1. Relative contact order in percent (Cα under 8 Å, 6 or more apart) computed as 16: which structure among 1, 2?
2. With helix-only ellipticity at 222 nm (-39500 (n - 2.57) for each DSSP H run of 4 or more, over all residues; to 500) derived from the coordinates and found to be -12500, which of 1, 2 does the value describe?
3. Quick one: P(r) over Cα pairs in 10 Å bins from 0, in percent came out at 6, 29, 36, 21, 7, 1 when computed from one of 1, 2, so which one is it?
4. Once FRET efficiency 1/(1 + (r/R0)^6) of positions 15 and 271 (r between Cβ atoms, R0 = 30 Å, to 0.05) is calculated for all of 1, 2, which comes out largest?
Structure 1
Amino acid sequence: MERYILSCCSTADLTKEHFENRNISYICFHYELDGKEYIDDLGDTLTFDDFYTKLKQGATTKTSQVNSEEFEAYFEPFLKEGLDIIHVCLSSGISGVVNSANIARVNLLEKFPDRKLYIVDSLGASSGYGLLMDCLADLRDEGKTIDDLKRWVDENRLNLHHWFFSSDLSFYIKGGRISKTEGMIGNILNICPLLNMNSEGKLIPRCKIHAKKKAIKAIVNKMVEHASGGLDYTGKCYISHSDCFIDAKQVADLVESTFQNINGPVEIFNIGTTIGSHTGPGTVALFFWGNERKN
């Protein structure tokens, strides 16, 4: 069997144990919290509870992607061992990290011209990006080659749906995804915007839902509308959340009761500190396989 490294960034928002169990390598983003620098190390240095508590208390955050020098230092030991690498990056629609990885690739292939080093844009984020990595791990374990994986992800990444809603709009206002006026009105009227990731990997507001209870139904209805096979969906489903587990569990329960043939229980993960710095608390994200994402 061909030996190669399946790799991604910490922003795939799976647990450390999940990455280790699936033999997926990862490199960590960085963030600042009230001016102090941290590594986005899946909650090891600063727990997710502490992180979101600080955000609720008014802490300021700033994120930074992995730079090309860090990528070189991360990739080179694998290449020295004679291993090829396929590294899947956080969506280019929300981060420039794919550019840093490609700079490292060019430099390293001058040193290791006989090796393969593929950099792939996931066009995804959070545990949707994680679900993509899990499927790639399945293919690798079935004996697929690194070139098979590269072709598969290029052909299938837009079939992975990302739907989000949030009951706290303050960080979406800060990030410019929702205007200040819309956000203020939304908070007053208890509006939860429903967003998804488009074909360019950008997060786009799609509609406004009045009240969180209706947003939970609406996000599952999007899965009914778009999932492969509709109500007969047989794939996996992941959910991630930013300090609102009860909301995420309600979505998971509704998904499981709606889709009788789903592949195993819905898995719930934390939105990590990089993505969470932009969503803030109160976001639930639903990920599943479906028809091709369109703008």
Structure 2
Amino acid sequence: MKIQSLNISEKKGVIKKPVNHIELTDFGITGDAHAGNWHRQVSLLGSERIDKFSEEIGRSIAPGEFAENITLSGLDAKMIGVLDRFSCNGVELEVTQIGKKCHGNNCAIFQEVGNCVMPREGIFCRVVNHGLLKTGDDLVFVPKTFKILVITLSDRCNAGKAKDKSGPLAVKKINSLMETMNRKHQTELYVLPDEPVELAGRISQAVEDDFDMIITTGSTGIGPRDIAPDTIRPLLDKEIPGIMEMVRMKYGMEKPGALLSRAIAGTLRKTLIFAIPGSPKAVNEYMDEISKVVFHCFNMLYSIDSH
């Protein structure tokens, strides 16, 4: 993707003016009104979309009129996701938001024509590695690959005395979510016995290896070999009780046995961890609810204000 124009302004809500190069720091672009300690330091917009908009309104739109910092050829907003990155000459930009709330009367182009593409197709980033960018540079798109570990906890499955049904189902559910959201991902599945030391070791190694999510199935009941919650809870930085409480109450109203689940959720560094029951029915129920909040959880873990 080639940089067609670099644009800055000293005030928000006005047209940005092209410059030959920009300096990116931890706070964004030096001299630009949108620089600061927040998640929308740098904005990008595809030049092809600007050209199409120009045709729609019957006049030429210059780079920077949508208040974008970087006018980029070959950019397709539909293929970009939060936490993807752009890189060039050591500079790295991390995507934090796709589109934004329209400012209406505070937007110069909207005041003129009553429409704007930034609320739908603007890409907003923060600076991860600083440096210089020049007009004509090529930005390389680096999609984030979400790494997911699924662990089936079962003495019988580990010994080959029973077939693992819950682990593959959890893999299917999380892969479906990632594919629906058009996110690149890789998923690994392991079967372990109900042994605390082995489970804790596998989780710790996955966190060291920068896995984004760990899902365990099974070993969440009250039997003597049900060890998942007791093993995982001491490892967590923060527990997320609301998800599991809601699932227990939702399904426990019809089947009180669901209230006996000790499923837990939480975070360790930037890894989400969910320990859910091992029956296929429970996996379906829990994963359906977990899927609704996964990406919001990631936003929070990476300090992205998506409210």
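Every read-out reported here was derived from the displayed coordinates using simple, explicitly stated rules and does not represent laboratory data. Given the structure is predicted, the values throughout are model-derived calculations rather than measurements. Cβ atoms are built from the backbone, for glycine too; each structure is taken alone.
1. Comparing all candidates, it corresponds to 2.
2. Of the options listed, only 1 reproduces it.
3. 1
4. Top value of FRET efficiency 1/(1 + (r/R0)^6) of positions 15 and 271 (r between Cβ atoms, R0 = 30 Å, to 0.05), among 1, 2, belongs to structure 1.
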